[in-house]
Structure 1
Amino acid sequence: MEVPLFDTETPLRPLRARIVERVAAVIERGVFILGPELQAFERELAEYLGVRHVVGVANGTDAITIALRALDVRRGDEVVVPSFTFYASVEAIVTAGARPVFCDVDPATRNLSHETVKAVLTRRTRAIVAVDLFGSPAPVPELRAFGLPILEDAAQAAGASLAGRRAGSLGDAATFSFYPSKNLGCFGDGGAIATDDDDVADLARMLRFHGSRDKQTFEHIGYNSRLDELQAAVLRVLLPELDGFSAGRRAAARAYEAAGLGEHVTLPVVLAGAEPAWHLYVIEHARPEAVAAAARERGIQTRSYYQLPVHRQPAMRRFAIDTPPLPVTDELAARNLALPISPVLDEEQARAVVAAVAAVAAATA
């Protein structure tokens, strides 16, 4: 049985005609930048998240950079960020002119925690980037105790929630990526910043457009980073489907559990009160390469993530000189393996994946 790591085609199939119609309307209108489709999508996503503002930008990495600057993070400031994350979460901090300070993560949830952040705070800390890793919300409410601006990196968590609040509404600002494989993905690159803060939103809108409100007067050194009309049109079709997609992903995770996956590997854990979106369903095993090989023989795709954590990446060495040991990060890097997950992964596919995992357990018993 062939089981892809991501099945993006099947959920989109019944929506393609509507997407093509919407894109054709944009082409006919002839407005491609900062037009009515983007304005409508920003309103609709803000309403979905329960926030006052959404600012569409060119990609998720730009979203973090611009959001940090809009939160008044300045050159030389320190920003706490987990090392067990995608490189862009940290790269954007450097691009904003700040210095990343790497923290460890909780061994159960794989997200940063109050304790791991507290361990690396200094008087120069200006903000915290809380990554909703793999689609599971970070404990943003606990981080409020530090009194620092919190930027929620919700790139993997569209459709998730914590204590009844949507991922993307938990921090002082939040960022999204609409890369095609994301839970809410467009047909190219795209990103957004969400916030309840009028000033943050106003500055973000200027920064995405060269630091200008009107293309005549330039108040800041900004960026050329706009979510274009074609991508906004696609996202407007997909946004109403997001809750259904997320429910399908959670059903797939339950199918894994029902098939006995937890008897053979360590399953992901979520915070109390959280509903994850499961952009990735990542297990832990002492021999992830053996599990991956057994799955590959059966036509099942898997992938390990962040095997070289960000603080060990060559480009980040100068920022990691004083980084303390991050033992949980190192262990997760060595033991993690993402299994197939999608809104349409069914019980038969889940059983096939678990059988591959069980075969490795039997061979090593």
Structure 2
Amino acid sequence: MLVRGEPADRSEAVPPRTRLADIARHADVSEATVSRVLNDKPGVSAATRQAVLMSLDILGYDRPSRLKRKSAGLVGLIVPELTNPIFPAFAQVIETSLAKSGYTPVLCTETPGGAHEDEYVQMLIDRGVSGIIFVSGLHADTTQSSQRYVALREQGLPVVFVNGYLDGVDAPFISSDDRAAISLATSHLLTLGHTRIGLAIGPARYVPVIRKTARFRQVMREAGADDIDLLVEHSMFTVEGGAAAAGLLIARGATAIVCGSDVMALGAIRAARGAGLRVPQDVSVVGYDDSPLVAFTDPPLTTIRQAVGGMGEAAVHALLAEISGTPGTHAEYFFEPELVLRGSTAVAPRR
């Protein structure tokens, strides 16, 4: 039997006064305002309503069922791996941004022996995704055909690409400015007096690698280097790959090494120490990405920071704009990198 004036559904009732006060204090509003929001009453601005609901979530209280978020749809996020710290960083930013907009992210990670990018795409399409974001996927590999992406666009599927570029695909591309990154790293080492600077970089078929290598050659040529071919080593984007490339460069007299990733830079430091050299007193090393924890390595790594936050949010905004009806354009948007100085670079050693 119900008593007149009491809510029929106790789960929809306003929380006890102590909890009501907590929420009001956290959202910086009155308890009456909190009550109106939780009971879905009018007279509260959209911004205030959102602040109250956010406080409810942060404080760990369950929303009344009628106020719970409803998914606006699924969005696929395809990354090549999670062992390189830069990809979890991108995934976290993109997934958070999608969730804030009401979309449910579906993370697809390629692993050796696992599903291929094309297989993930088909699985996502079968599940009715609203769009897909590709991070450092096959779109960055110049040996791969662009037809797979042209077909997706012809189907009307919204797609956005991060770090890589393809002609003929009518979609937004979000990239870190690789040319500027190499200019920052190499110029920093030249300023420290290094003249024998090596580049330990990934496979030559990838767009970011091509751009970095071309700018490195240009900067070193302008600095007076005449044997640039001996200063560039392509390898894998792994610790082992970085160590192998750096070992060859050190054997050729390099006193400083610019690496294509932070992971490769850790391998370069290992190679230097294996050769009985100190970092940075004998060999300076610069990474790329500013991955989590590289500030705490030994020595802390000087590196180039990608604008992961801005790039990830831009990718989401571009995708959601197309989902909402604004056609994507075949354009590439560059984000400026930043040189982060730490302890792995120093003045060139005296010979």
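Every number here is computed from the coordinates shown, using simple stated rules; none is lab data. Quantities reported herein were computed from a predicted structural model and do not represent experimental measurements. Cβ atoms are built from the backbone, for glycine too; each structure is taken alone.
Given structures 1, 2, which gives the highest value for mean count of other Cβ atoms within 10 Å over residues 51-58?
Between 1, 2, the highest calculated value is found for 1.
Can you spot which of 1, 2 the value 23 was calculated from, given it is relative contact order in percent (Cα under 8 Å, 6 or more apart)?
1
Thinking of 1, 2, which structure, once mean projected area of the Cα convex hull in nm² is computed, gives back 23.5? Provide the component values of the computation, followed by the final result.
Working: 1: 18.2; 2: 23.5.
Label of the source structure: 2.
Comparing structures 1, 2 by mean count of other Cβ atoms within 10 Å over residues 43-50, which one has the largest value?
1
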